[in-house]
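Right after this note come the structures.
Every read-out reported here was derived from the displayed coordinates using simple, explicitly stated rules and does not represent laboratory data. Owing to the predicted nature of the structure, the values given are computational and were not obtained by experimental measurement. Cβ atoms are built from the backbone, for glycine too; each structure is taken alone.
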Structure P
Amino acid sequence: MTSSPPEFCYLCASPVELRYPATTKPEEESYAITENRTGRHGNLYACPNCGLWMLAKAEREAFAAIPSQPDPTYLDEEAGRRKASRKILERIERLTNKEKILDIGSSAGFFLAEAKSRGWETVGIEFSNWSKEYAEKTFGLSIYNQPLEQLNWKPESFDAITMLDVIEHLTDPRQVLAEAKKILKPGGVFALTTPNIESFIAKLTKEKWYAILPGHLFYFSPKALEKILTETGFQIAKRRTHTRYFSAAYFFYRLGGYLSVMEKLGRNFALKNVMLPLNFFDQMEWYVRKKG
């Protein structure tokens, strides 16, 4: 499972180094965010200059096209995902007007449903047909399945834009960030979350880190994330590590990717009613504004 290495880093054009050789091929994969298998990825390269990790250039389009599948386990964790959404919305509302919000990668619509209930005018983008249909039918949301740059929104259309666990999936994140900046109002806020490849957990578990997934094309260090944001015209307003809220049953199910005995605990019905706040300091949650 080899591939020609990318000649340069996507972000800074420096030579890159192969860190983890490929363990799977895109044609062998389908994607569900909640699955607990670990150690599946293409050829992963690291840039020693800016800290960005990336799939081989020749592999990115193929891995980006991995089909997503219905994910009822994701829906089971609605309560925790909505609680995390409320926390993010509270922080956004302290920084900008509560008017119009765009969620890029809106999944099953939990975040936008929370925003709608708080008085926001909501719009989403989601490429998974299953997730898009669920969000529209369940919450009455307006969801597009086209790339941001094809939607031709007027400049300065949104007070807030979010990309929660999305930037790592994009084949050309710079292009999407540049478009997001264009349609964000002056004084508006852009919020994003993404795994931190330089976190202690990532270094400890290496290619078995739960955030290394077939559908992830890029892995950002804080340095790399700041670089891509500032180069596309944003300035950092607030950074923190992201706290998730999951049932104890789901937590043990995900641990089953490391210890199979844990997966049995994940089937314990009683644990589905126990919500845990989880923060391993390996997920970045940043809030930025457009410069000028």
Structure Q
Amino acid sequence: MQRYGPLILPSIKLSQGISSRWSHQRTLAQPTVTVNHVGSVIHSYPVTVEVVEEQLGNDVTLTMVKLPGGRARIGSCQTETGRFDHETQLAINIPSFYLGMMPITQQVYLEVMGCNPTLKCGDNGLLGLDKPVVGITWEEAIAFCHTLTQRTGKPYRLPTEFEWEFACRAETQTPFHFGATLTPAIANYNGKVAYDAGPRGISRNTTTPVGQFPPNGFGLFDMHGNVWEWCSQRSNATPVLRGGAWNSHPWLCRTAVRLRRGANSGLPTFGLRVVCAIAA
């Protein structure tokens, strides 16, 4: 098993994290929805979240959502369609933290790093400042967090797997935070394939602008599909991605799914989302 060395930050003065004095309440324009087993919307309700907007310069903003923390169950039940053996259910405690409202966009990445890894994918359909950055390796994702930390003085990093799944679930226990199935009307994935009794539909065959589909109950967008999101390294383990992507079959977009890939792997389906601690 390849061992990846620790990220060593230069000696810079860091805050403990995001202070609540910088935050404000926002009711999102799009409501979250719940669907039944055939994909019909059975509930729709507004989401109000506590957010911090990190001003990066040149009118570029990174929006972070405060998540409540608490005790949660991760993994999938034995009867969940598409379940893998490694999706063991565990009860865990998660402290409160801030997570990016959306995957990191090409605009944000370009502002922070001065380059756009999406270009190396050679597909113009993936390009767009409001689309997620893709083609990014785990090492590049770590470097982005490193540079963002230097830029802001706050300790940004990738989410742990537990943090990511807690955030995606938003207090649900269904295969998707939307409910029992997934539909092309609420997420970007290979909609030509159905999940359980859910409908078939279109496959967009590319990324979509972030925030185009309904959020989950925590006010987070694009947690299912669009791009796989890198998680932080676990001890002596190959890095893991979560969430599924624009070309994924729906069962790979389930909340509990884990995709292992090498740290130097950067596909047109790989992106990232960042975490910041809450200041004491």
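If helix-only ellipticity at 222 nm (-39500 (n - 2.57) for each DSSP H run of 4 or more, over all residues; to 500) comes out at -8500 when worked out from the coordinates, which of P, Q was used? Let's see the in-between values first.
Working: P: -8500; Q: -3500.
Only one of P, Q returns -8500 for helix-only ellipticity at 222 nm (-39500 (n - 2.57) for each DSSP H run of 4 or more, over all residues; to 500), namely P.
Give the label, chosen from P, Q, of the structure having the highest value of mean count of other Cβ atoms within 10 Å over residues 36-43. Write down the numbers at each step before the final one.
Values: P: 19.1; Q: 14.1.
Sorting by mean count of other Cβ atoms within 10 Å over residues 36-43 in descending order puts P first.
Taking percent of Cα pairs over 34 Å apart for each of P, Q, which is largest? Don't skip to the end; give the middle numbers.
Values: P: 17; Q: 13.
Sorting by percent of Cα pairs over 34 Å apart in descending order puts P first.
Right, here's the next one. Relative contact order in percent (Cα under 8 Å, 6 or more apart) computed as 25: which structure among P, Q? All intermediate terms of the calculation are to be shown ahead of the outcome.
On the way: P: 19; Q: 25.
Comparing all candidates, it corresponds to Q.
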